[in-house]
Structure 1
Amino acid sequence: MIEIRDAGEEDLDWLCRLEEENFSLPWTREQLSHQIGEEGRALLIAESDGVRAGYIGMDSVLDEGCITNVCTAPEYRRRGVGAALIDAAIKRARAWKLSFLTLEVRASNAPARGLYEKKGFKFVGIRPGYYEKPAEDAAIMTFYIRKEEL
């Protein structure tokens, strides 16, 4: 069973390891720490049977939301962790009364793009040269929250 909870300071070592193992330009401990407990920010942890399996970060300004990062531990991929994290971010966006959530994803990351599309995100454009190591464009995807849902 996958459960989602807010991250705490006790999760930072694990978050840093996961970042370093999965991204060519990982977020620093300080950057991750600023996501925890700050107004308009969230860092959510997915646990599978009590074991940390992934996380998602999000920011908001006024009624606009942005998913900052998503990562599933390799041994938990294709087990519903990413889907649960996206669902939790959408739920949080609704609670915050946001109009939409947007994210960038490597243009070549077909599995992630497919998951986001399945969850209702729409492709809205390309951000040229967004990623480094390796250099790549980002696909911009947005989930629109209908006003009547708020």
Structure 2
Amino acid sequence: MVIYLDNCCYNRPFDDQTQERIHLESEAILTILKMGQMKRVIIVGSEILELEINRMPDENKKRKVLDLYKVADTCILYTDKIKRRSKEIISVSKIRTFDSLHIAAAEEANADVLLTTDDKFEKMSEKLDLKTRVVNPLRFAWEVI
């Protein structure tokens, strides 16, 4: 199984863990990343994701996120094909630029799922004909584990 996690997933373990939902999503994400370390799943990253992470203003948090990101088995390069697919997604939805680029990169990687903790992104994606399913990591963990 091939999994693409968006930036909010890599950030989630460093959010306020006193909120139950955030804590549960964090545990699911860390479990999925552990599965990647154990080679039970393939974790895919992208140049788009790396750009987004590197734009983070908090240097300490950025280092922690990059440390988690090391589990990625491969990095999808930003290409004209991804750019075109992103524009196509934007033209038929209200999905934002980075999110559309993540979808395009995940599709290019033939990812089974793109994990996100962004409810609006997940909901908008359900209305589109995508090659990769966009789902919350907690819901995904319940299905897989």
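Where a number appears in this text, it was derived from the coordinates with a stated rule and is not lab data. Quick caveat, the model's predicted, so the values are computed rather than measured. Cβ atoms are built from the backbone, for glycine too; each structure is taken alone.
Work out which structure the value 11.7, 33 belongs to, where Rg and Dmax of the Cα atoms in Å, for residues 28-67 alone was derived from one of 1, 2.
It was calculated from structure 2.
18 is what came out when relative contact order in percent (Cα under 8 Å, 6 or more apart) was calculated for one structure; which of 1, 2 is it?
1
Rank structures 1, 2 by mean count of other Cβ atoms within 10 Å over residues 12-19 and report only the one at the top, that is, the highest.
Looking at the calculated values, the largest one is 1.
Given a value of -16500 for helix-only ellipticity at 222 nm (-39500 (n - 2.57) for each DSSP H run of 4 or more, over all residues; to 500), point me to the structure among 1, 2 it was derived from.
Source structure for this number: 2.
If distance in nm of label points 7 Å out along Cα→Cβ at positions 20 and 76 computes to 3.5, which of 1, 2 did it come from?
Label of the source structure: 2.
Can you spot which of 1, 2 the value 37, 35, 29 was calculated from, given it is Cα extents along the principal axes in Å?
Value 37, 35, 29 for Cα extents along the principal axes in Å corresponds to 1 out of 1, 2.
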